[in-house]
Structure I
């Protein structure tokens, strides 16, 4: 029997919010991923990087404040740094977990670039908050550079960047080659490094890409059998957060679109996941999407819990 090809999307809970939290979190994450490998899944893994890229951006900005000869790192470089160190922790923990179970399988991280449209509407209305709190004076400097800031009364200002839609995954053939060789691949971390095509060159964009959006695209481009989105809840819920919240065990594309039109899913949390599911299933109608938590994934793949979305 051929292996099931799956993209697994890891949320913040899988990584923690600090370097030390990440060291502990990835060990738990590795156990859940190893469970999937033992169930004969071929894994391509993508992950969030919000706290990590924000930490790196803050550190590089502060370095420039202390040592004026240093150049502040642009967002694309911060994104690349986050892919490297998050991927490093995941691949080492997963490799160790697999070997402890008698499974010898290569695990590698691909530094991944994703093209975006320079005229994407997101560049005109940035929404993703990153970095440290700034004074009014520092905020004015950012504005003069052409950057966006958001004020938090009583706390200061923070940088805001765009979240454009992904167009193409530049390293998709490398990812596909490793996946088809039954290796575990970590790719498109944090949504990928956003780049803009300029003739033969790729220029980094001051932006971040929604990691759920890239998970759906990655699963579609690889024609995966399944997209597994691991988040902080065991199910997708209808009327989430209310006294009448109800777990949704299964839905099809029409139902998913209906729930979206009803405003059932919060913009910054569950909505991008459902939109990614719709995007993937439109291109791979025989596929399936499973949304659940890390602790429940072993039961969820057996149909005991989680939310299953199909065409």
Structure II
């Protein structure tokens, strides 16, 4: 499919579901941006709490501030489906996808545009962000990058594949023409997690990525959100398995040599199995820990730390059994 791009226009796409308590903060922050022109596309993914009405009430304010606003409603299908819907309306040369609980600082768009214009070799630029909790939004001490020593790596594909990168949507801005080269018909794998990995990894494989150290947005940690669900062994396992499958699907969509594809998939699987060792220890599941440790041993990836988990878990189980045995006497 052929797409045209309006020069210097920045397209913002937000997928949202039931965010009436906080979505106003993002909308206000978009209006406060120092950069124009902007088109803003909000995709309501089947909200039932009045979020749609709040977002629509901003229509005149967007118009008055010179922002082209599009509001789209659809049945709930998850974040990836909502993003793909929004992508079909994008006409800008640049794209960013802040989520409905993000907050953009006033120069967020302007400074990322300047970076991309000054660095034509980069398909994506990421900026740092402040990480705050919903109980204390004004306390800005922690950065999402954690000052990672690899944050300036321009060849960023492997770092991102190993989850050693910034995937918060508000932090990233990309060139839409290059996105269309790497994502046929602007499609990604339909899922309820990790859409940003699917958007960014193909771009990182083919092109460079830039980094701005200054925090240009605020990432809000909300308990119970998609990125911070209630944790149980089942939810932890299911999330890791789904994340692995998404990464596999994304890797398979990239035009790369078969031996390299298998190497990258193996590295992803090793990371998952390392998580399983930890889950086995935390949730006292010796069978899970042993199975994951066996996989790591077979791939020469087991470390002394992994064996220590097994030793400690066996000790905990032994002590628990002895306690129960004494109680039953």
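Laboratory data are not the source of any read-out in this text; all were calculated from the coordinates shown. Just so it is clear, the model here is predicted, and its values are computed rather than measured. Cβ atoms are built from the backbone, for glycine too; each structure is taken alone.
Looking across I, II, the calculation of mean count of other Cβ atoms within 10 Å over residues 47-54 that yields 23.6 traces back to I. Source structure of the calculated read-out (relative contact order in percent (Cα under 8 Å, 6 or more apart), 20) within I, II: I. Given a computed value of 21 for percent of Cα pairs over 38 Å apart, which structure among I, II does it belong to? Clearly, the read-out refers to II.
Looking at distance in nm of label points 7 Å out along Cα→Cβ at positions 39 and 231 for structures I, II, the greatest value goes to II. The value -14000 for helix-only ellipticity at 222 nm (-39500 (n - 2.57) for each DSSP H run of 4 or more, over all residues; to 500) was derived from one model only; which of I, II is it? This value belongs to structure II. In this comparison of I, II, the computed figure 15.9 for mean count of other Cβ atoms within 10 Å over residues 31-38 is attributed to II.
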